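Dropping the structures in below, format is C-alpha cells.
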Structure 1
Amino acid sequence: MKIATWNINSIRLRAQLAVQFLLDHDIDILCLQETKTQDHYFPTVDFADAGWSHQVIRGEKSYNGVAILSRQPLAGSGHIDWAG
C-alpha cells in the first residue's frame, strides 16, 4: 500500500495535478492539507472518477482544510471538533 501526503495549498487550483500524481505514482491513500475550500466545493467527482471514491473532507473557505482520499473504504471515519 502506498500512502502520500501533500500540502496542496488550494485543491481547486491543483485538482487535475493531484489526480495525475495519484495515477502516475499508483498511490492508494492521499492525505491533503491546506485544501482551502469549503466541503461542498471540493472536487470530489474528479477523484472519484479516477478511482479514489472513498473520501473524508473537512474544509473552510480560503484557509486550512484537510482531506483523505482512498481507493479502499475508510473504516471508522468521523469528525472530532478539537476547537470545542
Structure 2
Amino acid sequence: MEIEDFKQEGHVLHIHALILVERDGQKKIIIGDKGERIKRIGQEARKDMEVLFDSKVMLNLWVKVKGGWSDDERALHSLGYQ
C-alpha cells in the first residue's frame, strides 16, 4: 500500500491510498464482485485508523496494477521494505 495524500481538515483526516498489485487478475480479486471486497477492506481499515488517530477518517482506496513492483528494490524501499 502506498499513501498518496494525507491531509487533516478540521477534525477529519483525508487519506488517499493505493493498493499495488502485479497483475490485473489480482486487481479483480482485491476489488471483488461489484466492489464488495474493496469496500469491506476500506471500512475495516478506516475503523482501525480512527482508533489509531483518535479522529474521523475519510479513506479512499485505489487498486493499481504495477507489474514487477515486488521485484524492484527501489519500489520496495520506498514502500518501507528493507
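Derivation of every value follows stated rules applied to the coordinates shown; laboratory data play no part. It should be emphasised that the depicted structure is a prediction, and the values quoted were computed from it without experimental measurement. Cβ atoms are built from the backbone, for glycine too; each structure is taken alone.
Values as computed for the structure displayed
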{"item": "Winner on Rg/Rh (Cα atoms, Kirkwood Rh) once structures 1, 2 are ranked, highest first", "result": "2"}
{"item": "Among 1, 2, structure where distance in nm of label points 7 Å out along Cα→Cβ at positions 5 and 21 as derived comes to 1.3", "result": "1"}
{"item": "Which entry (1, 2) yields the derived value -8000 for helix-only ellipticity at 222 nm (-39500 (n - 2.57) for each DSSP H run of 4 or more, over all residues; to 500)", "result": "1"}
{"item": "Winner on relative contact order in percent (Cα under 8 Å, 6 or more apart) once structures 1, 2 are ranked, highest first", "result": "2"}
{"item": "If mean count of other Cβ atoms within 10 Å over residues 29-36 is computed and equals 19.2, the structure in 1, 2", "result": "1"}
{"item": "Which entry (1, 2) yields the derived value 2.0 for distance in nm of label points 7 Å out along Cα→Cβ at positions 37 and 53", "result": "1"}
